[in-house]
Structure I
Amino acid sequence: MLKGKNIVIGITGGIAVYKSCDIVSRLKKLNANVYVIMTRSATEFVTPLTFQSLSQNYVVVDMFKEPKTWDIEHISLAQKADLFLIAPATANIIGKIANGIADDMLSTTVMATKAPVLIAPAMNTNMYENKIVQSNIKKLKELGYDFIDPEEGRLACGDVGKGKLASPEVIVDKIVKELTLSKDLKGTKILITAGPTRETIDPVRYITNRSTGKMGYAIATQAVKRGALVTLISGPTNIDKPLGLSKFIKVESANQMYNAVMENIKDQHVIIKSAAVADYKPKKVSDRKIKKTDDNLFIELERNNDILKEIGQIKQDKILVGFAAETHDLIENAKQKIKKKNLDFIVANDLLQEGAGFGVDTNIVKIIDKNGDIHPFPKMSKEDIANVILDKIKLLLENKHL
């Protein structure tokens with residue numbers, strides 16, 4: 001599966017080093033070429049000979065030790081890598097990379113590589129939650145470094161919380177997806193909407209919903225990785241902008257989203273409307289804060305433009321995908337939405353199911369096409385669901401050109 005792929009694994013000092021042995025072994029069984037760089041502290045937990053035996057390659061530790069080849073080792077490994085993994089990644093190495101410090105073989109090689117870098121932290125819960133560590137992680141994410149979040153559980157120090165190195169299965173699965181994902185949507189222009197909208201009541205109040213934008217951002221991220229030219233129109237979120245977008249437009253209200261969509265729809269091949277757009281807005285907006293009185297407050301609402309319905313009326317040969325987040329009659333409501341809004345398919349989820357809907361990293365969806373066929377999926381990460389949606393779109397694009 002990974003034959004011919006070169007994976008450089010950086011290993012730092014922590015009790016979770018033993019899991020890295022399993023990671024190397026699994027990658028070798030997938031026919032990857034694995035090269036290991038260890039920090040000095042990592043060798044206190046597991047010897048370089050162990051990783052040399054598992055990887056069948058010389059393990060690099062010391063920058064100034066006599067080299068085994070005439071290559072400049074850190075440059076050679078940096079250029080050779082198809083993917084660079086650091087597991088376990090301590091607070092120390094995360095801080096070094098975030099601040100451009102290159103004072104050992106691992107940090108120097110990371111600085112020199114242009115390969116995707118995947119970081120799997122492992123540390124005490126309090127260290128992981130420390131504001132400095134979280135700031136360094138945020139900075140690296142913004143710079144394009146990818147992270148595999150640690151798991152929760154009992155740590156080696158006896159504390160219970162988030163900080164355990166993700167399982168070898170999860171890490172290897174992430175590597176496989178990263179290295180085998182084809183550019184099968186190269187050149188496809190996709191417009192995606194994400195997040196909630198805010199409808200102003202007065203200068204300090206607004207109407208909104210619980211959408212966080214995670215699903216739409218996941219679709220945008222995966223579409224870029226698959227070669228698509230992505231325009232992301234986003235309501236207010238706390239998520240970092242995906243890297244590699246063709247265009248990123250921030251909006252607040254449903255009307256602003258409507259205008260942004262209509263201005264950018266012309267040359268798109270695919271429109272994915274995952275945003276949770278407010279159906280209604282206050283008819284009158286006060287220019288001053290509405291003061292509390294002894295009486296009840298009544299706000300008259302009026303309909304916003306139905307963006308999805310209007311796109312359906314003018315879409316021509318574009319592929320149009322909608323979302324249905326419901327608390328009851330999921331299938332019936334989703335099928336009605338397909339018909340009313342001229343959708344190619346809809347992604348439906350029940351907000352009352354645990355692990356589905358807003359604010360979580362997973363979802364449980366059913367994809368329903370315009371013929372009424374229903375394809376249910378188990379609880380999956382939003383990243384995986386994003387690829388399920390994109391796979392369906394790819395198939396529709398291929399059928400259009402037959």
Structure II
Amino acid sequence: MPSALTTRQAPGLRAPARERSASGSLFLLLIAVCTAVTAANIYLAAPLLPLIAHDFGTTPSAVAWIASVAQLGYAAGLLFFAPLGDRVDRRRLVAWLSVATAVALLVAAVAPGTAALAAAVFVAAAATVVPQLLVPLVAARAPENRRAQHVAAVIAGLFTGIVAARVVGGLAGQALGWRWVFGGSAVLTLALGLATALALPAERRVRAGGLFSGIAELPGLLRRSPDLWRACLRQAGMFGAWSALWTSLALLLTGHGYGMSTATAGLFGLFGLTASAVAPLAGGLVDRFGAARVVGTAYVLAAVSVPLFWFGEHVLAALFAAAILIHAALVASHVANQTLALTTTSTPATANTAYVVSGFAGGALASAVAGPAFGHWGWTGVCAVAGVWLVLGWTTTARGR
């Protein structure tokens with residue numbers, strides 16, 4: 001596996017075989033696994049909320065805001081760190097961010113209260129932006145007619161990590177306690193992050209305009225690219241709907257209606273494997289039919305899932321069907337929108353930053369609203385939040401260019 005390659009080459013020249021191997025199956029597999037482990041950190045707190053609340057002597061709804069803190073931290077990290085993919089050597093950046101994430105997770109594991117835990121979760125999520133540094137590299141090295149499929153492979157790893165956070169986190173939390181879950185994640189993050197950093201090609205980047213000038217470029221980039229702007233808003237709506245439902249699901253399943261344990265509720269996350277299965281299919285559909293059709297179909301699936309989630313408060317089978325539909329919709333939309341974002345400008349890392357920050361900002365805001373909505377109106381309030389986010393995400397981009 002190459003470890004000291006350069007990305008600088010004359011336009012139009014064919015990359016040597018050794019460099020092209022960086023986008024091969026083993027390289028993609030390593031990136032997908034690293035993405036799974038790091039992405040899990042963003043959602044690690046969600047299935048553990050009942051255990052955290054019990055440990056700190058409060059109610060689950062009172063600590064639900066910690067899940068949204070993680071998403072806000074991730075959005076902040078994307079804003080500051082992801083644009084650096086266009087400017088600095090990704091090997092060093094991935095290594096340092098992996099170390100920072102591991103340290104923050106260890107602090108979370110020994111946090112004495114909710115404030116300290118939230119601060120550590122925020123820092124860990126802000127530093128765990130490694131997947132979004134790797135996706136532009138994968139897209140740039142993929143054959144043009146298979147670009148969406150390569151991006152989909154990494155996205156499949158991302159959603160596998162989300163599923164693992166809920167399933168493994170719930171089971172391990174029930175058996176060992178939530179603090180051991182954070183500690184174990186710290187070890188895995190450090191090991192996979194450093195292994196991936198060693199496998200990445202060395203890069204020489206021109207720091208034009210300063211190290212963090214990519215942040216200043218974001219508004220102009222969005223104005224110049226209607227496709228990027230549309231992808232950002234549509235994914236914010238889709239991800240917000242998913243976040244409202246998925247981060248609140250443990251509250252429903254462990255509540256009076258179903259009375260499940262944290263471990264049993266965590267097993268519900270296995271339905272998220274739908275996303276990992278759909279991602280390669282979605283990549284092929286985007287390559288064949290284009291992003292717009294795939295996103296439109298995804299919104300239809302998500303719209304159908306919301307009333308099913310509402311029925312799922314009392315009918316478990318409806319909740320099963322809704323979970324499958326919302327994950328299929330989310331990953332199809334994500335593959336299509338992210339592929340569009342990565343190919344619509346000459347600065348893919350910066351464009352990817354705008355896209356993912358928009359998505360996670362929408363998700364964090366929806367999660368923050370869903371917590372109080374659950375406290376005031378129960379599961380119906382959460383479903384209403386998801387429906388509003390879908391309507392906003394589609395109607396604000398339904399106009400022509």
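What follows is calculated from the coordinates using simple rules that are stated; it is not laboratory data. These numbers were taken from a predicted model, which means no experiment stands behind them. Cβ atoms are built from the backbone, for glycine too; each structure is taken alone.
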### Message
Can you rank I, II by mean count of other Cβ atoms within 10 Å over residues 31-38 and just name the one with the largest value?
### Response
II
#### Entry: Of the structures I, II, the one that -0.37, -0.45, -0.70, -1.29 was derived from, the read-out being log10 I(q)/I(0) by the Debye sum over Cα atoms at q = 0.10, 0.11, 0.14, 0.21 Å⁻¹, for residues 239-382 alone
II
### Message
For Kirkwood radius over Cα pairs in Å, which structure out of I, II has the highest calculated value?
### Response
I
### Message
With relative contact order in percent (Cα under 8 Å, 6 or more apart) coming out at 26, pick the structure among I, II it was computed from.
### Response
II
### Task
Consider the structures I, II: one of them gives -10000 for helix-only ellipticity at 222 nm (-39500 (n - 2.57) for each DSSP H run of 4 or more, over all residues; to 500) as calculated from the coordinates. Say which.
I
